[in-house]
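Have a look at these structures, which come just after this line.
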Structure P
Amino acid sequence: MRSDVQDRRPGRPSARRRDRVRERHRGDERLRPAAGGGRFRGIRLGAAWDPDPSIPNHRTEPPEHLFLRDDFRAGFAQLAPRHLTFEAWCYHRQIPDVTALARAYPGTTIILNHFGGPLGIGPYAGKEKDVYAEWRRSISELATCPNVVAKLGGINMEINGFGWHERRRPPGSQELADATRHYYEFTIEKFGADRCMFESNFPVDKASCSYTVLWNSFKRLASGCTAAEKARLFHDTAAGVYRL
């Protein structure tokens, strides 16, 4: 599953992100900020892993507790000196590993992808309240790390358990907003709008809804925010984190 699709519209260069951290490298030339024509901003790594075989792990087959491994951290340590960010894609039970990483490297900006992947299939099916309670505890702890920001989105995938992809008619923006509002509002409450940004997660979300419907749901979710908060959620936080 890829969620790091580039915006390739003419005249609108996007910040590029690599998809893996090189282990044990020493000054790898590919991490130079000048790479990618000056648009290289950071690394994205999929560490999504669960012990249950019914849960699809990330396509790179990451090991358990990847973020705690010495060989991974040897590469991770190369990011801050180069002013590069790190995008963490994991499942909800791995969020404490992200917290440990953030505390070990307070000088590196970490972007949590997709709310930390709350699961709703396999052994987690029918346990939404339990998953949400565990997720809340982990998010509350992660939010205490000032070097972490959160991407709000990517929660309409099959793994999240809403079953949108199984319906004959896809959900509308109001239904999407109503079903997922508690994740958005709690994350914004804990991180603040200045450390949150909306994300589309397309084309993966296409299995559940259209691009237009998704962004209309964001507008509904942000309807109670101030003008300044909306600016941060829809633009300012992303522009600052990615230096756009």
Structure Q
Amino acid sequence: MPALAPGFNGVVAGGQKRLVRISAKVWLLELLHRGRLRFAPAASYRDVALGAARTDEEMSKAYRRPGQVLQITGPRGEVITPIGDVEFTTSRSIERNGVLIEVPYWLCSFSSDLDPRLFSEFPSGHADGDACLVIFDPMEFVRRALPHLNRAAPTATKKLFPTVYFDPYHHSGERLSPIVAKEMPYAYQREMRFALDPEGGSPLAGGDALFVEIGSIEDIAAVYSPFGTKLAGTGPDSFLA
């Protein structure tokens, strides 16, 4: 990994709190200049066209136990020997008239740390190329965002939190939260989630992506090219040492 300039190491690397987002340069400049945030429905990440780094089942999470270490007792007391692994799943769903209905939520993802290697993991495919946004004051960013989010999604809970990564074969057995947890192979992304959860209320944006503008964040953030050069905003001229 290339050496980063002072001030760019995030909390995982023993540095300061930062928020980093890799995307198309044009979209990140809109976020920098206008504060345009996009919250995607969690279920939309099932789309394999998004690529391996983005695609996941975000509406349910499961851990597994080898069948040979489990004993299942049937309704008449008979012992049932499982075939293969047994999966224990927690889903974002409720039952209505015998049918499971998903309870959606929306999210906008960042990383807690800047890792230039992630540019190859999250290509946007945009003709104008990709970049990264670094927010140097996450708490100020949240403070500015909340009034706008409260107007756009008044009944939804709003949270910014680190994703918790788990090994599906060595889980503690505690109930997994689909909104918080992801399997260990995604841990290299060091995700920070900005989540909007209507908690079963009316869906946001009619079920589509929700766009919210919070105003310029140029004084607390900057956009950088994949080669480290600052393109706009505040902060050092390069993220590379």
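Any read-out appearing in this document is the output of simple, stated calculations on the displayed coordinates, not a laboratory observation. As the structure is a prediction and not an experimental result, all values here were calculated from the model. Cβ atoms are built from the backbone, for glycine too; each structure is taken alone.
Listing for the model above:
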item: FRET efficiency 1/(1 + (r/R0)^6) of positions 127 and 231 (r between Cβ atoms, R0 = 30 Å, to 0.05) - structure with the largest value, from P, Q; result: Q
item: Distance in nm of label points 7 Å out along Cα→Cβ at positions 135 and 183 - highest-scoring structure of P, Q; result: Q
item: P(r) over Cα pairs in 5 Å bins from 0, in percent, for residues 111-174 alone from the coordinates reads 4, 16, 21, 23, 18, 11, 5, 1, 0; which among P, Q; result: P
item: helix-only ellipticity at 222 nm (-39500 (n - 2.57) for each DSSP H run of 4 or more, over all residues; to 500) from the coordinates reads -8500; which among P, Q; result: P
item: For semi-axes √(5λ) of the Cα gyration tensor in Å computed as 27, 22, 18, the structure of P, Q it came from; result: P
item: FRET efficiency 1/(1 + (r/R0)^6) of positions 55 and 71 (r between Cβ atoms, R0 = 35 Å, to 0.05) - structure with the largest value, from P, Q; result: P
item: Read-out relative contact order in percent (Cα under 8 Å, 6 or more apart), computed value 17, structure in P, Q; result: P
